[in-house]
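Trainee: Pasting the structures in now, so scroll down.
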Structure P
Amino acid sequence: MEGILKKRICLQAIREEAEAYYRNGDFYCSEAIVATIRQHFDAEIPIEAVAMASGFPVGVGGAKCICGALSGGVMCLGYFFGRTEAKGEQVNKTMALANELHQSFRQKHRVVCCSILTSKMTMGSPEHMEQCIGFTGEIAETTAKIIARELAYELV
């Protein structure tokens, strides 16, 4: 983790940037979260990680299963806290942090399933876009808050 340089982050800026990536059509939810966390934590997350997130939007490639934004947040937690060697003990911490992110979203929205979250909307409609832009910002912010807490970053 030598590439982690910044020790202060602004949660509001993270939320706004992730939302802007989605709103402007630059990235979908999961990609926007990875790109935003990558930039704001100034980590050596390879740009290919954004590409790895490209299959998660619309509930994993359009299957409308788990929220793509949530998947992007979990990817970021895995980067910072996951294991890289077989049987590495870090997996336990990573799973606990991923569960924390999942439960945070579930408490606010009752479900994490894209098909239920968007069931009363037309995909691509203004209503759908605003909801998912909001989810993207929310999950980017919550993910950043967890990472910052665990790495003892100052929130500004």
Structure Q
Amino acid sequence: MSASGAPIGPPPLRPFGLRLHHDGRFSHEGGPILNQKLREHFDRSVAYLPEEGKYVVRLGHFRGEIEVEEAGFFVRGIDLASGEIALSDGSREPLAVASLALSPIDGALLCRVKRALAGAGLLARFMPAAQAELLLAVEEREGRTVLRLAGVDHDLPAL
């Protein structure tokens, strides 16, 4: 509590010029973030705040609102044996096959993740290597397009 009796908490969120582009690049006030370690830290520290409906990054005690062009998270890998995807923030979760969709920007695969934070889930975009790996597990069977994950065939949604 402050001297006035008001609770002390983080300052209100405000944009500070950081943008997460559809392809996973970060820029600050229009200029690219070139420092590899800083970009990796931003990738790992993206978080969604459901109470505010905003994405933030954290640097130590600082948290700043970021503008997200398409997806706040990126699928970096997929384990076809378990059906889990590896996300840019370091977390892993089962792929929700029914949530697969194509990006209206360039046709890359998207899926929904982190449903505990938002009922419909948050968008995650497949990076090219993860998308290629997933597409290797797609087969045509008896007129159906299926994705084989964890030993189970899943019908793919119309994409």
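The numbers here are math on the coordinates, done by the rules we state, and not lab data. No experiment lies behind these values; they were computed from the predicted model shown. Cβ atoms are built from the backbone, for glycine too; each structure is taken alone.
Trainee: Once relative contact order in percent (Cα under 8 Å, 6 or more apart) is calculated for every structure in P, Q, which label goes with the largest value?
Mentor: Across P, Q, relative contact order in percent (Cα under 8 Å, 6 or more apart) peaks for P.
Trainee: Compare mean count of other Cβ atoms within 10 Å over residues 124-131 across structures P, Q and report the one with the greatest value.
Mentor: Q
Trainee: Ok, one more. To which of P, Q does the computed value 39, 23, 16 (Cα extents along the principal axes in Å, for residues 52-99 alone) belong?
Mentor: Q
Trainee: From P, Q, which structure was mean projected area of the Cα convex hull in nm² = 11.5 calculated on?
Mentor: On the way: P: 8.9; Q: 11.5.
Structure of origin is Q.
Trainee: Here's something else I'd like to know. Taking percent of Cα pairs over 18 Å apart, for residues 28-75 alone as the quantity of interest, name the structure among P, Q where it is greatest. Kindly include the intermediate steps, with their values, before the conclusion.
Mentor: Working: P: 21; Q: 28.
Looking at the calculated values, the largest one is Q.
Trainee: Quick check on the output: -3000 is helix-only ellipticity at 222 nm (-39500 (n - 2.57) for each DSSP H run of 4 or more, over all residues; to 500), derived from one of P, Q. Which one produced it?
Mentor: Q
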